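I've put the structures underneath this note.
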Structure P
Amino acid sequence: MSALSGDEPGEPGVLTDSWDFDEDWLSDGPKLIVPVPAGSHVDASLVRRVIEGCRTAGADGVLVLTDGPGGPGASGRTRRTVAPGRAVAAVAGIGSPALLASCDRQGAVLFSGPGSALVAGTPRFLRGAVPEGVDGGRARFARYARTVAHRWPGLRSLARSLPPRHLAWSRSRDVPAGTGAARQLELMRGLTAGSVDAPDFARGWQAARRTSQDNGERLREPLLTAFGQVFSLLEDYSVDLDLKDADDLTDQELADAVREIAEYTEGF
């Protein structure tokens with residue numbers, strides 16, 4: 001058991017003594033890891049990741065761990081909790097190693113050294129902390145690692161150890177059954193065929209989109225644009241008749257617009 005096992009009040013239970021994520025903590029959920037670019041210190045972008053992760057996970061505090069005067073090891077760490085709204089001012093600029101964790105232990109950002117950080121957490125935490133998605137974040141980091149290889153050559157090895165889990169799909173025929181994206185396609189076809197009504201489509205498509213994001217699924221053109229257009233349509237459509245504005249799309253207008261997107265998307 002690590003020294004940060006969570007047995008004491010306020011402990012995040014996420015780290016080993018050597019500043020690695022604890023395997024027991026990672027397996028509880030389970031939690032996924034996404035490498036992200038970083039500078040030489042904890043900057044505002046890293047802090048915002050944990051803030052957004054706290055927001056989507058429902059946590060009301062950020063636990064900050066750094067090495068204290070005692071040096072490396074759990075006994076030498078300093079701990080403090082800050083409100084998410086004050087985290088950027090309170091934390092940005094600190095050096096490595098440092099851990100920024102949601103107070104409910106759903107997720108954390110681990111900054112072990114210049115060039116990169118690791119974001120780990122539950123799907124709810126990662127939805128805010130890594131809005132580009134697990135696979136999107138991993139693919140982005142691989143490109144970044146190649147770009148900065150002259151400065152931080154070790155990042156390419158890190159990128160290879162955490163590759164995207166899915167290919168990026170560009171055509172509907174490429175999307176595997178059982179994925180969130182497959183459900184989105186199924187609903188679009190059902191709406192245009194008349195077997196799914198507009199309110200059920202709107203609710204189901206947004207739920208499938210969240211599933212796709214949680215799974216880390218990725219899209220490429222032209223499917224990426226098509227799904228983005230449907231998402232924009234749903235922002236102008238209300239399921240609740242009491243909340244519908246005069247300029248909101250009607251059920252028929254939504255169905256017609258989705259049909260047009262499908263017809264003009266190559267490979268749909």
Structure Q
Amino acid sequence: MSPKRNPSQLSIFPEISGDLAAPSIATIPEFDKALGNLIKMSDLGAFIQINIQGIEKIYSLNLHELHTPPDFLQNNITPAPITVHLFPQDTRNEIKKLTYEVKAFFNRGNSFKTSFGYFLFRSHFPSWKTYLQERQDALNQYLSDTLSKGVYGQYFLDHFQQGYDYFKDAADETAPWVFRDKILLKDIQEIRNNLMETQTTLSLLKATDLDFPFHALVLKTAHIPMVLHQFQSQVHVHSVFKTIHLEYLSDNDINTIEDVRKLTEKL
């Protein structure tokens with residue numbers, strides 16, 4: 001493999017690239033200034049981006065994508081695709097409120113907003129860490145209080161049933177499918193385990209199988225935990241410290257927070 005060199009870029013390791021004549025970025029004055037500005041900026045604070053993971057649980061159903069034969073469907077017409085949420089709208093709204101409260105920490109006294117997150121002043125790092133953990137604990141407590149004692153399991157069954165009814169309503173009487181009278185969590189778990197052991201995917205399912213709708217839904221919802229504690233283990237409220245490219249720091253002087261603010265307005 002031969003090294004590729006862009007003449008508009010400076011090499012960090014010219015001795016490795018084989019072009020010893022190429023100047024290293026570490027030897028030019030601009031690099032020293034940019035690195036110095038980066039160090040001073042780090043003393044002032046850091047760019048923070050908030051990530052909230054694991055809250056939104058949905059699946060979509062499209063019988064056309066599942067290669068369902070048209071003659072299995074009423075009037076040979078494929079119904080419009082649907083998207084199904086694990087939680088009802090009111091529960092989703094309450095969870096969103098709790099996640100929005102994370103941003104309530106930021107104000108003019110401890111940060112300023114940028115196009116790619118917040119610049120948090122360094123003196124407020126400890127309080128931000130504490131606040132973030134408090135928000136995580138509050139969210140977990142809400143989930144426990146609201147979704148325990150079988151509530152979460154019922155929500156899972158309800159959203160699974162919506163997809164099952166979608167199949168049932170679309171099916172023509174000529175379809176070979178046999179629909180179950182009652183869906184139980186233990187049956188879903190059993191089929192999940194079987195399909196996982198056999199490494200069965202949606203593309204391997206046969207639409208002519210009697211239990212095709214049930215198996216298709218088990219695979220469609222496989223990414224959604226069936227019990228509350230597993231769902232909670234996927235919910236995380238955390239922040240990511242972002243950096244800034246050195247090229248933006250070579251033509252600026254960073255000494256104060258106001259200097260950082262003016263720099264971000266140019267980006």
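Each reported figure results from applying straightforward, stated rules to the coordinates on display, with no laboratory input. Note that the coordinates shown come from a computational prediction; the quantities given were computed from them, not determined experimentally. Cβ atoms are built from the backbone, for glycine too; each structure is taken alone.
From which structure (P, Q) was FRET efficiency 1/(1 + (r/R0)^6) of positions 31 and 143 (r between Cβ atoms, R0 = 35 Å, to 0.05) calculated, if the value obtained is 0.10? Label of the source structure: Q.
With relative contact order in percent (Cα under 8 Å, 6 or more apart) coming out at 16, pick the structure among P, Q it was computed from. Answer for the origin of the read-out: P.
With distance in nm of label points 7 Å out along Cα→Cβ at positions 39 and 79 coming out at 3.0, pick the structure among P, Q it was computed from. Comparing all candidates, it corresponds to P. Here log10 I(q)/I(0) by the Debye sum over Cα atoms at q = 0.09, 0.14, 0.17 Å⁻¹ was derived from just one of the structures P, Q, and that gives -0.50, -0.97, -1.21; the source is P. Thinking of P, Q, which structure, once FRET efficiency 1/(1 + (r/R0)^6) of positions 103 and 255 (r between Cβ atoms, R0 = 35 Å, to 0.05) is computed, gives back 0.20? Comparing all candidates, it corresponds to P. The maximum of mean count of other Cβ atoms within 10 Å over residues 87-94 over structures P, Q, that is, the highest value, falls on P.
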